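We did not get these values from a lab; they are worked out from the coordinates using the rules stated. Computed from a prediction, not measured in an experiment: that's the story for all the values here. Cβ atoms are built from the backbone, for glycine too; each structure is taken alone.
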Structure 1
Amino acid sequence: MIVVANTTPLIGLAKAGRFHLLKEIFGKIYIPVGVYEEVVVEGRGRAGAREVDEATWIETVEVQDKLAVELLQDELDKGESESIVLAKELEANWVLMDERTARKKLEALRIDKIGTLGILLKAKEMGLLKSVKPEVDKLRAKGFRISKHVYEEVLKLAEEDKHVSPKQRVR
């Protein structure tokens with residue numbers, strides 16, 4: 001399985017203390033140079049920087065089609081653009097991506113994607129997590145933006161929505 005990751009899932013899972021799930025679920029992950037620069041170089045000292053830099057199971061790859069990256073950068077940032085182009089170049093099975101506009105581009109290209117919350121759901125499905133709700137709550141507490149609708153949908157998919165009291169629901 002070939003998996004390409006963008007910045008946000010790497011940082012989000014590192015913030016939640018669940019970075020290890022990436023290796024346990026996907027094994028090896030490829031990231032473009034732009035993502036490495038965003039997470040490790042520009043993000044030095046922040047969540048994800050050390051984890052990505054030290055992960056022997058993450059391979060940083062130079063994107064070949066620079067023109068395609070430039071064209072995508074009209075709408076997306078460098079990391080998102082490079083992730084999409086690298087996914088095409090490597091014929092990736094999955095792209096780890098949270099940003100809505102970039103996810104729509106992946107859909108148009110017929111490339112499967114999974115975001116941070118989907119990774120948590122997959123981890124529960126595989127028995128790597130007992131519950132998704134504490135992890136999602138941890139992400140939200142660390143500044144990860146999750147809409148009320150998405151929050152409730154994730155808990156529903158995890159079959160944990162019945163455990164959420166009205167006081168705990170997102171407003």
Structure 2
Amino acid sequence: MKWVATHVTVTNSRVHDNACKGLWTDGGTHDSVITNNQIYNNWTEGIFIEISSGATITGNTVYGNGFRTNPGSGNGCAWLWGGGITIASSDHTEIAHNNVYGNCNGITGTQQNRPDGNPGILQSMNVHDNTISGPKGKTGAVADNGANLSSRSIAFSNNTTSNGMSFCSLSC
């Protein structure tokens with residue numbers, strides 16, 4: 001499900017087995033709330049917040065997503081795509097109290113140059129009190145455009161990683 005709107009809430013739902021992302025905000029979406037859902041077995045990201053602002057993602061169970069992010073390459077976990085939860089060039093997000101396991105990557109933030117002229121900024125991202133486990137993959141944030149993420153109020157705190165999931169902070 002993809003939306004470009006304000007004040008959308010998705011709660012108590014099962015989102016699964018899509019040949020794309022599970023839940024996807026895009027292009028200027030504001031103030032989305034994604035809470036208490038089961039999001040699983042989607043080809044790419046389970047939850048994808050892209051060029052958006054003010055998302056709150058809490059209490060979700062997110063598993064088995066992202067393994068077809070880069071089809072044909074033999075590597076479904078390219079860069080930090082394929083996350084159970086991925087925040088791409090978006091700001092003012094809170095990701096808390098989620099159980100994220102068995103995804104290509106865990107909880108990720110990406111900053112990249114945007115060719116559409118609407119760059120979006122990865123900043124003010126608060127990731128806390130989540131349980132994130134492998135069997136492989138990374139949790140953290142990265143920029144491909146030389147941006148200094150350490151000055152962007154991006155915080156990972158009180159998260160538990162296990163079972164092969166690595167935490168790479170702001171230097172993935």
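So helix-only ellipticity at 222 nm (-39500 (n - 2.57) for each DSSP H run of 4 or more, over all residues; to 500), computed for just one structure, reads -13500; which one of 1, 2 is that?
1
If relative contact order in percent (Cα under 8 Å, 6 or more apart) is calculated from each of 1, 2, which structure is the one that comes out at 24? It was calculated from structure 1. 27, 17, 15 is what came out when semi-axes √(5λ) of the Cα gyration tensor in Å was calculated for one structure; which of 1, 2 is it? Source structure: 1.
When you work out distance in nm of label points 7 Å out along Cα→Cβ at positions 108 and 124 for each of the structures 1, 2, which one comes out largest? The partial results should precede the final answer.
Values: 1: 3.3; 2: 2.5.
Comparing 1, 2 by distance in nm of label points 7 Å out along Cα→Cβ at positions 108 and 124, the maximum is at 1.
With mean count of other Cβ atoms within 10 Å over residues 100-107 derived from the coordinates and found to be 28.6, which of 1, 2 does the value describe? Going label by label, the one that fits is 2.
Suppose you compute distance in nm of label points 7 Å out along Cα→Cβ at positions 4 and 92 for every structure in 1, 2: which one lands on 0.5?
Working: 1: 0.5; 2: 2.0.
Computing distance in nm of label points 7 Å out along Cα→Cβ at positions 4 and 92 on every structure in 1, 2 gives 0.5 only for 1.
Computing mean count of other Cβ atoms within 10 Å over residues 28-35 across structures 1, 2 gives 18.9 for structure 2.
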